[in-house]
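The structures come next, written out as structure tokens.
Bear in mind these aren't lab numbers, they're just calculated from the coordinates by the rules spelled out. Here the structure is a predicted model, which means the values were calculated and not measured. Cβ atoms are built from the backbone, for glycine too; each structure is taken alone.
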Structure 1
Amino acid sequence: MKKVMVDYFAGFGGASQSFLNRDSWRVRRFDIYDSKIENLTQIDIMKAPIEGFPYKPHLAWFSPPCDEFSTAFNAIGPKTIREGLPFEPNMD
């Protein structure tokens, strides 16, 4: 029987991709935005019901907003650094 990993606030799925690549895990992903990734359900997690799911997760992952930490080309950090400005991630 496969273990179930649930990725809340999944974004583009980076946190759960390694689980998805393993045959021993079943992955469900949730995010308010539809990033068109595999196994993603678009839903506002803050308004989602917490009962009635057809599975019980072995692992629930809650990612922080990646805006401050992403190294993607158009993320705030790399854009700011390319402009020659100082950048320090801040979750305040």
Structure 2
Amino acid sequence: MIAGFPTHALKDVLPNLGLKPQRSNSFETGFALSMFDYRWKLDFTWYNTHSFEQIMTAPIPQSSGYSSFMFNTGKLRNRGFEIITNY
């Protein structure tokens, strides 16, 4: 301690040497249409995103000397479409 402040602290998350970064693949396409001398507009977009190797944290017993453990898990898919119209 220096002047009453700690100079080093132990981490409370158990390190995971095999931890990988979260990755995502994404695709988006669409079109824009206008009519009547640009007074009416239509935008359509379709998207698809796939995320995997998400990083999660789970609690573990305090008797291990740590409070949680980080690991890769899960897959997430987000897809849909958007329609916008102006007049």
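Could you figure out which one of 1, 2 the value 3.8 for distance in nm of label points 7 Å out along Cα→Cβ at positions 5 and 53 was computed from? Computing distance in nm of label points 7 Å out along Cα→Cβ at positions 5 and 53 on every structure in 1, 2 gives 3.8 only for 2. Given a value of 26 for relative contact order in percent (Cα under 8 Å, 6 or more apart), calculated from one of 1, 2, which structure does it belong to? Answer for the origin of the read-out: 1.
Taking distance in nm of label points 7 Å out along Cα→Cβ at positions 21 and 61 as the criterion, the highest value among 1, 2 goes to 2.
Out of 1, 2, which structure matches -0.33, -0.52, -1.09 when log10 I(q)/I(0) by the Debye sum over Cα atoms at q = 0.10, 0.13, 0.22 Å⁻¹ is calculated? So the calculation was done on 1.
Identify the structure, out of 1, 2, from whose coordinates helix-only ellipticity at 222 nm (-39500 (n - 2.57) for each DSSP H run of 4 or more, over all residues; to 500) was calculated to give -2500. So the calculation was done on 1.
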